[in-house]
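Next up: the structures, one after another.
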Structure P
Amino acid sequence: MVSEPLLIGSLSLSSRLVMGTGAMASLAILEKSLRESGTQIATVSVRRVSAAVDGSIYELLERLHIDLLPNTAGCFTARDAVVAAELGREAFGTPRVKLEVIGDERSLLPDVVETLSAAKTLVERGFEVWAYTTDDLVAAQRLEQLGCVAVMPLGSPIGSGCGINNPQAVAAIAARLHTPVLLDAGIGTASDAAIAMELGCAGVLVASAINRAKDPVAMAAAMRDGVTAGYAASRAGRIARQSEAVASSPRADMPIAVQD
């Protein structure tokens, strides 16, 4: 998908799209969506996926050679998140974990205090922590300082499809951190993914926007292309915004009659 690999912890990824696997109508549709997305890593909830069940998401990801990223979804305390992460490492044999500690059941916004506590413990225990957080620069910096391999600020609340509510905040996080920044939560359509990449994000995680789309397979392909286009545009460098029009054709050395 892109020429420069995305390095996160022990992983080297050519795709900058991470896909969530929850809420898909069927495994068959999930498989087609995963193939179209081009993703190389997908999140799974530790509480909902078993490595011992035939025909499971785990078996599907293994067959497609897609790395698994256990997710502590549904945890509301640092302690519960650490327990879920340990279960994921034991069940799936990976040190990677997407750390998610929710602070409010209605908004599903992350609890930054509990997230920082859990991140500290997990890093000390040898986990590669991908930390879901708010779009607060200081919180993101603290997670980086603790040793998280990826920091994942939200664009808007989980499953809302509202896109990026505070692009300036996301751009500031992407610019100030050395750790890869992946936008997580709120993506609604491919243009949101492209904007995230144009803001400087290293990647995007998409779940509901694909899984709940009218055509998940087509949306997966659109997200793939949106991430690719946004990343390419970010590297190309946009023109500066101007308060007035600037002619695209030069006027120098033009005949006087044409200039008039």
Structure Q
Amino acid sequence: MKHHLLRLLFILVNFYTFAQDSICINKTIKHTIPSAYLSENREYWVSLPLKYADSIEYPVIYVFDAEWRFDLIKNISFDLGANKKIQNSIVVGIPHIDWENKRGQDLTFSRSRIEYDGEKVDSTWYNDSNSGRGMNFYNYLIHELIPDVNKHYATNNHETLIGHSYGGYFGGYLLSLEHPFEVIHIYDPSIWYSDGEVIKKFKAKNYTRKTKIHLTYQPKPEFHKSKIETFIKALEENTYITLTQQFYENDTHNSLFLDSFYKGIIKTNQ
């Protein structure tokens, strides 16, 4: 009888360990945060790497614009991690709820009076309804979302941020603020916004955090391109930043995203 009980206990312990520590399906897990900074409930989405184990700590890849980008990023990351091309990583998607309004509010810190081609615009273009609440979103990201991820999952404090367009502008703006990211990907960023305020903010900051930045961009329009290249020069002058960059001469604002992520994550997630 004692032998049978010990055998049953061994089976149960091993089943419990497998059930708790091993997930082999690339599924999406949804969480909701009642945000004090945004005054609303906000979701975030999680994908775990192959054979995730609570006993192992993992880097985390945070992805803006999760409505469009999360499935792409989680599938590529899952495959690259499983095949040992990158570290096995937790992927966290950050949706913005409302593309026309909330996304602009989340990802911009001011109300631009200039467009991506250099055209001046009035207050009917960028206003309180669609822009300028980035500091609230920054506080949500830093003080609510990231701590919630760390509470629920086995993380190792190695954090990567993926931002495209406005998200790239936000990633650049972070360099003038306190942030936890060791790696920031900035794809065709809206550095033109508010006539290059990201550049001015960065130059005014004594930036001393070691950070890997992967920046990509394309040539149109010229005003947009020239602001990015001015930002690149400022980044290159900072000894704490390791910059990798790629110019996609024959791509568009959106078509460069896939290759930017694939090449960038292999370079920065080793």
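Computing mean count of other Cβ atoms within 10 Å over residues 101-108 gives 14.8 for which of P, Q?
Source structure: P.
For distance in nm of label points 7 Å out along Cα→Cβ at positions 77 and 93, the calculated result is 3.3, so let me know which of P, Q that is.
P
Comparing mean count of other Cβ atoms within 10 Å over residues 37-44 across P, Q, which structure shows the greatest value?
On the way: P: 23.9; Q: 15.6.
The structure with the largest value is P.
Can you spot which of P, Q the value 1.2 was calculated from, given it is distance in nm of label points 7 Å out along Cα→Cβ at positions 29 and 213?
Only structure P yields this read-out.
With percent of Cα pairs over 20 Å apart, for residues 133-188 alone derived from the coordinates and found to be 22, which of P, Q does the value describe?
Values: P: 17; Q: 22.
The value was obtained from structure Q.
Of the structures labelled P, Q, which one yields 15.5 when mean count of other Cβ atoms within 10 Å over residues 61-68 is computed from its coordinates?
Numbers: P: 15.5; Q: 23.0.
Of the structures listed, the value fits P.
The numbers here are math on the coordinates, done by the rules we state, and not lab data. Fair warning: this is a prediction, and the values are worked out from it, not measured in the lab. Cβ atoms are built from the backbone, for glycine too; each structure is taken alone.
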